[in-house]
Structure P
Amino acid sequence: MSDFFEMIDKRESCRDFSDRKPTKEQLVRCVEAARLAPSACNSQPWHFTVVNGGESSQKTAQAIQKLGMNKFTDNCHSFIVISETNATLAAKFGGLIENQHYAATDIGIAAAHIIFAAEEQGLSTCVLGWFDEKKLIESLEIKNIRRVRLVIAVGYSAGGQLRPKKRRDINDIMDYCE
């Protein structure tokens, strides 16, 4: 896809994945895009756990289905779990001064890089924030983190029909000053 704005318009959260599994190379490219994402004071407060099939995929899907949510993940083979690690001292100090949690912003930017890298490769994604964190940490043996922040389901869409995007009008969300 050559036009970034076309890709943004086309990208949507997928909840109907096909049986086709992404390759390891495709998933690594997604994480490589996240690795290159900007972060406050170059802190890079993230760790990525890539799940691509097998028992780990089933356990991840189960952990994401907390209280009956996200049942569609049973049909997804691949996930990228984003955990927050310790930020650098400069990012922590700056965050305290400015009353900001820069790691959350950094992780959001990294997640955006992942979803657009996936889209560029013909993959679909769904960003998930509802999950059983303890179950994820135990089943995937995630170590040395502060928190699991997001899980991104990654795969090939089973459907081909794009839903119309429902977004607020630009005049409702933007002020322009000169």
Structure Q
Amino acid sequence: MIGEVYNMPPQPPVAEHTRYIDAGAVRIGVEYRDVDPASLAATYAGNAEHLSELEERSPEGGFTDEGVSIHVCGDDGHEYVRFDVFNDEPHYHYVHRPSADGDIVNNVIAYDVVAHGDMLEWALERLRTRLPAMLRAAGGDAVAARLDEARLGRAVDEAEALARRARDVNAT
């Protein structure tokens, strides 16, 4: 796997900050996130292994960033793909379903803005052209097989409008 593999799930979306668009086999969530060390510690406080991994892998002062997150959740409720279009360290996730013995694989890949440009543009294009392959890469084969391209296209158009508005409203 490319990128970093974490044995803890990504911080869940904040329900009241996330707008979901139904696209049949998937739901696309758009959220403006402001990540800080205290909120991350609170998220993982109930799991000693996850909290320990967070503390071991955090940079000096902890993870702090903000920006638009685009969550791709299957109709089974699992988030398979996430695009964190953050200001300082943009990245994306392949969030595999936990194994039978509970092992978590959260594959985080850094995004290179120098080579690829604006991550929001890139993420939207991936949703339009590469989502089935990305779902399969995260173990979402059954979800990928049920995608309806026309319905997905309409949902991505709506997600694009929400993401651009969230980024514009929160621009500093």
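We did not get these values from a lab; they are worked out from the coordinates using the rules stated. The structure presented is a predicted model; accordingly, all values stated were derived computationally and were not measured. Cβ atoms are built from the backbone, for glycine too; each structure is taken alone.
What the table shows:
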| quantity | calculated |
| --- | --- |
| Rg/Rh (Cα atoms, Kirkwood Rh), for residues 76-163 alone - highest-scoring structure of P, Q | P |
| Comparison of P, Q by relative contact order in percent (Cα under 8 Å, 6 or more apart) - largest value held by | P |
| If Rg and Dmax of the Cα atoms in Å is computed and equals 17.1, 56, the structure in P, Q | P |
| Which of P, Q yields 3.7 [distance in nm of label points 7 Å out along Cα→Cβ at positions 84 and 156, calculated] | P |
